[in-house]
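Got some structures for you, see below.
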Structure P
Amino acid sequence: MIELHDVYKTYPRGMSKVHAIRGVDLEIDKGDFVTIRGPSGSGKSTLLNLIGLLDEVSSGRIILDGVDTRGLSDAERSRLRNRTIGFVFQRFNLIPELTAWQNVALPGRYGGIRKRDQRARALELLERVGLADRAEHRPAELSGGEEQRVAIARALFMESPLVLADEPTGNLDSQLGHEIMSLFGMIHAGGTTILIVTHDASVSSYTQREIHLQDGRIVTVAADTGRDEAAAPN
């Protein structure tokens, strides 16, 4: 599903450069459930943005779902991203003026899905994440946990085979964090590949494999535990 070959990312800072990602090699197979963990400033979010085609590598190659992304135009990157990836963000990124179902249906506006089908699909997904009764509520009327569930439903709207999540429990208390990670476990059990970036060590207990990033480099890769989602800690 994801291949990174000797990937570097540098940013200019005055007369010098910031080396955010340094020579990363990584493979994530279809159906994997993986955590990338590291301290603040380790390059986690930068790496996720590169994998998600929200940013471009300085050098190296990223192959996404069999497609070599080198040299793709902006339009081609957008089409590949829309077809392949669902995003979940720490700050939810919901549009305040839209209802829950309208926020969930947003990807359909760009994916060529008919308007009447957008609502039906959004309501189905809200039911799946336990928010069928909140479909007409706007973000200000939802709790933080409910907002994150809406964001997860939105990430699933296009039936993308890959979900990328950036600190999805970062703004939630421990109980809500457990509920969100349990929901990710259910989604993974349905066959979706999930990659979660986090600084929280407890998140890795829900996933199959942990990759530790430090100073833009992979320093350790924990062995696959073969963990069953049902065994997640309470």
Structure Q
Amino acid sequence: MRQPAAWNRREFLAFASLFGWLPFLRPGHVSLAGARFRIVRNGRSKRRYLLIHGDEETARGLLLRHMQAHDGTAILIESHTRNVPIEGGQIDPNRMFSRAGAEISLKALNPDWGPERIVRALDLLDRGRPRLLAALFPPAGGLLVALHNNTDEYSVANEEPLSEAGSLRDREHPHAFFLCTDAGDFKILSDSPYNVVLQQHVQEDDGSLSRLAAARGVRYVNLESRMGNRDRQEDMLAWLEWHLP
């Protein structure tokens, strides 16, 4: 094996980036179809954070502030709309994580599309999905936290029938809750003053990241709070940070 001094510049950069010697070589963005995500890093924690819906601005502001004081990697969608463009149409970015779920979203949001156009979009997602997942999923033992905001149409009541277990300690605020895929995390979060449900074995494939994380055994927590309720979401995130390993 040649000594590093004998390597040419290209060989050295490839070797250094492989082992993380040169942080500036790591990409600052990752994309899938028309969804472009900004990557914000702080330290070397195994924590990953995600903002996937661009119109959930309460969560966006909270996550950006959080990253100034906490180690981890945040992936934030750069658009400011709920859906993202794809092949001249649109798709919910939290329905891109399986072919079956993406097909349902594409048909619902693009009713004038024919079968061939849908297949082209699905093939595009299939090709690009592994790269996005490589950025999103944490290393072994790590945790992925997705921050979401909701409105009147969605609350923990929608998730209770799909969940294996639940702990509703804050029934007066059904829009604020944790959804997790790991039984150990659920046990800890159940001791919090907040609502929490466990979904490890949901049969319906809706293309969401929580379904894929559960299927692959990835520790995932969805932190939901009503749009505009920054203080409650901030308190929930602080509780999670303090208590989850």
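If relative contact order in percent (Cα under 8 Å, 6 or more apart) comes out at 19 when worked out from the coordinates, which of P, Q was used? Corresponding structure: Q. If we compute mean count of other Cβ atoms within 10 Å over residues 67-74 for structures P, Q, which one ends up with the highest value? Largest value of mean count of other Cβ atoms within 10 Å over residues 67-74: Q. Given that mean count of other Cβ atoms within 10 Å over residues 59-66, derived from a single structure, equals 19.1, which label among P, Q identifies that structure? Working through the options, I get structure Q.
If log10 I(q)/I(0) by the Debye sum over Cα atoms at q = 0.22, 0.23 Å⁻¹, for residues 83-130 alone comes out at -0.65, -0.72 when worked out from the coordinates, which of P, Q was used?
Details: P: -0.88, -0.95; Q: -0.65, -0.72.
Corresponding structure: Q.
Using the calculated result 8, 32, 36, 20, 4, 0 for P(r) over Cα pairs in 10 Å bins from 0, in percent, pick out the matching structure from P, Q. Answer by label: P.
Rule-based calculations on the coordinates, nothing more; no lab input. Given the structure is predicted, the values throughout are model-derived calculations rather than measurements. Cβ atoms are built from the backbone, for glycine too; each structure is taken alone.
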